[in-house]
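Pasting the structures in now, so scroll down.
Read the figures in this text as sums done on the coordinates, not as results from a lab. Please read all numbers here as calculations on a predicted model, not as lab measurements. Cβ atoms are built from the backbone, for glycine too; each structure is taken alone.
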Structure 1
């Protein structure tokens, strides 16, 4: 591979001889329309082949980092020189506040230290029976209608199952948080975030009206209000509990001894509930669609599941035996990472190889493109779970595969999310077949997360049926 100083390509997307960001924007409606449709489509083609690509749009320079060594240098070695990107904070903070996903600096570090013990492997194993129970409830709902139901988008039902898992593991014993209303509010909020991102690129003030703004603001108020009421109900019980909310209430920063403030409790609980169930459901939906066309993959998964010595609710350690099923999920997240983009801004100069990036510039890791980079992956667009066979995956550069990010800000819920996916698949697949309505894969669309445009319509059929 060429040295870093020769691998940075500049893709100038700035129209010539224009004055002012809004004037520029009026001359490039196709690019802005593309950003509103899906930011991934606005990336230059070079991100799928080059180690790093610098672009300029509306007077702003963004560097896309697409090579594992440079990614490590950026996200690990120089992590203290990075902060959250302004446009993403503008999209997320009205709902999520300053929780672990959106905070920076010492405030973020304190929250991270406080929450980290809740996601230890032993804690996650303790959640497996509750995860299995929620998955069994979802399976039962599908079984009730599997015989005669027409094709329908599977994502809403998977969102419901993932939400019920979150309720069971994070706020168990609280039956007042309504799954449907909460999910609709998350959808309403996310559906208008592309406008917030586009307007931030234009330098427009935060109050600028845009389609969906009122619905998004109402959704944010509802989400935060419901979360605050959930925390208040738990406090009124007088016993914190042993779920994640209870652990949050009792958690103390190991360095300072301080607990989370009320605002930080709301921010972080809402972050875990909203982001946790959204990304897990998406990973499951993409996985079920990918394996639907591959009976040989399903057969191997079913044989592995059948070989478990006991149900996962009775023997949580059985999750570790689902080696091939884990490979399938990991490959699905390679092709369709629920979090497809890592965005950062430099707070001081950083160096990537021989290239210097000054303070105040955007530097992004396009995870979706990294996972399909032609220089890193053989047949990058093909679905092949054997890529993640333990021996092969162990020999791969850690920073070529980033569905959960990397460095100090690697996803804190990574272990829980993978466990949820494995338990749900092990519960659904022996009982149900998922049959696609259309031969082609749904189009991937960036909506902060990677969603299928138009959903994933499938018929759900009982395995004993024809």
Structure 2
């Protein structure tokens, strides 16, 4: 099966649009992260990402489904071709025959796992569940990206790399009841939020999911937010995600809310379930202050780690403020953001740029547009300035956007955790994953409360939780 036929399956899920400048722009964002990892000029990194990848898949459902997911993850990071003569690398999925003379990378998947490496691979005939295929695709995408970058530029992985489905710790998906998401709020319509929604479309769900985000779509979002198209730039993130994803959910209503979590929580009183995909530790601690009954959270650290956390109140284990305590590295980053933008450190607590902060920022960066600044998150502006090399700081890489497969993996693992909790599997509440090696069950842990937690160490917070959810 040719990759172009698989591209059609990708378009069905809203992950791919017609080729155009937005893919070049999206690849440029990925090139900035690659340049940071390699310590090279962004132009050199972009040249590597322009190496063309040919994807050839067999007709089996697991192979063609895996190809569709891989294309969706890679097409905004790398150049995908369907012309064998143009290929710099060919990815062969399943038992298909190679079509080019380019160096080959093989992948094969079934219900037991996925293997990707430089030699032909055989797997059984059992079909993998679509949710598992989504996760397999992140591992395959990582291997392709590593091969394209070359010269040990990206974190090392074994050859072959095998991801076993058993490592996910999933319950029996065939017997799972549909998930009722009524009362759930997706906090953040960025890259991890998109990864969550794309994975969620593979399992039966119903009810209503609030999609909450106060920000608008910027050009830098297109490389990881896979539902977005170029015409979404400037639109509200929550609205764009809800509208783009709606066709994937016949029984689930996606309702956008253009607001901060604080304002939403104060308006509704109590939040039953918070699915947290925001990109700062401070924001997560702020969300915990409103004591949602259930929390499902995932975060990324550039391209090196994914963290998944879940809890239900009242809990004797770690809350989100325990997991994301204020740490010295965070303080250094906040100082770097404040110094880079030319504002007082205390202004960062506001979360978003107001008129006063915009005035201060324009004194340091007079070339910026005031109308574009007001309402934008401080982190977002700092990331954009780092990406354009307008700022050079030791913390700059921490806020560069990771590759699409990292964010998608983080979002998919939230769905895994929701299914585990629905099945009564609550023995762990914390999981750290290396996105280049895949999930390992032994790294699941139960994290206890932090004695100095800014939330659950306070008697009044414990009393609030008991009165609401006890």
Structure 3
């Protein structure tokens, strides 16, 4: 299946290359309705909108991509100090590995399209991987007015896709595609997963609701049920999640949005809600232990791919809720998040908890808002496996960016992150890193 998706993607490039000039222009401009743009115009777009922007006149292909190159200058320390013998991986200023994503969208019929996305090269996997593929229905090929009336407000998604839990996943960096995120990195606890299943979204006059059902795992599995002493049978229960909210353009200059999301899975051998990112963090090797190369030869960049993040380790059972608020007043944007999660791993008997909160303000100005400055505060308090009391991780980031065109962005960020209340025998005790990261990113 992976090879099939790759061949489809490469065939799409070939079609775009050899097609007549008129068709090629139409293909690359992306005249497929209901889809979020991969360039600057996709910023602050959340659920796909029910706007039929083009009449169907045959099968179409849209090719998209994201490329990012970073330069990092971060310094780290723990309770032992700022030296290479402090039990941390030694880092110095330098360029991070360039990352690239490939997106292919196929309009198969009126209101029906197929999306196939690939990671061409990321920190966690420097070889090509399929990110996911799904069918999206904004219309149904059934006769009868009732179907037209239903689909006027409804979107159906089936396949393996980025689940719509919370609003932060619409503003995050994903491998080589970093145009949507005004900052360099995502949240400390990064809720992002591509799972196999389906979603139904209904929206009317700015009010929306969504319900989804998936397998609750990154990968497909037909393995039999396993048992352990702590939890008995570890079954492959489905994950159920939902979202409600309102998104209104109050006036020409004011837009307001609020949403509430929930996610539940009762039993899973390997739930990935907080460990589903196959690309990796944009902060490379900060606050990591010295790396010992395993027998399979996996590099440090791959093996410790999530530097600066905190994984609560809820692989068996998860109950989570995220509340988001967004306001845009002229060029000023305010985005806030509160998230609560509880769950446990397969070898634990008692649930653990975490709380996360974040707020960022971004001011966009200049010609067509091609310049921006912003600041974000993100804090997490969590109970971690093997640590008796709750720990805290705090981050402050200040960023600025310049869109040279709608496809090309240069941005930079200064960040400081602190690790509090870790036990003294933990390498993160007294931990802190700070410094800057500059990124050049392309999206189309």
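Here distance in nm of label points 7 Å out along Cα→Cβ at positions 82 and 434 was calculated and came to 0.8; which of the structures 1, 2, 3 was it taken from?
On the way: 1: 3.0; 2: 3.8; 3: 0.8.
The read-out was computed on structure 3.
To test your reading of the models, identify which of 1, 2, 3 gives -11500 for helix-only ellipticity at 222 nm (-39500 (n - 2.57) for each DSSP H run of 4 or more, over all residues; to 500) when calculated. Label of the originating structure: 2.
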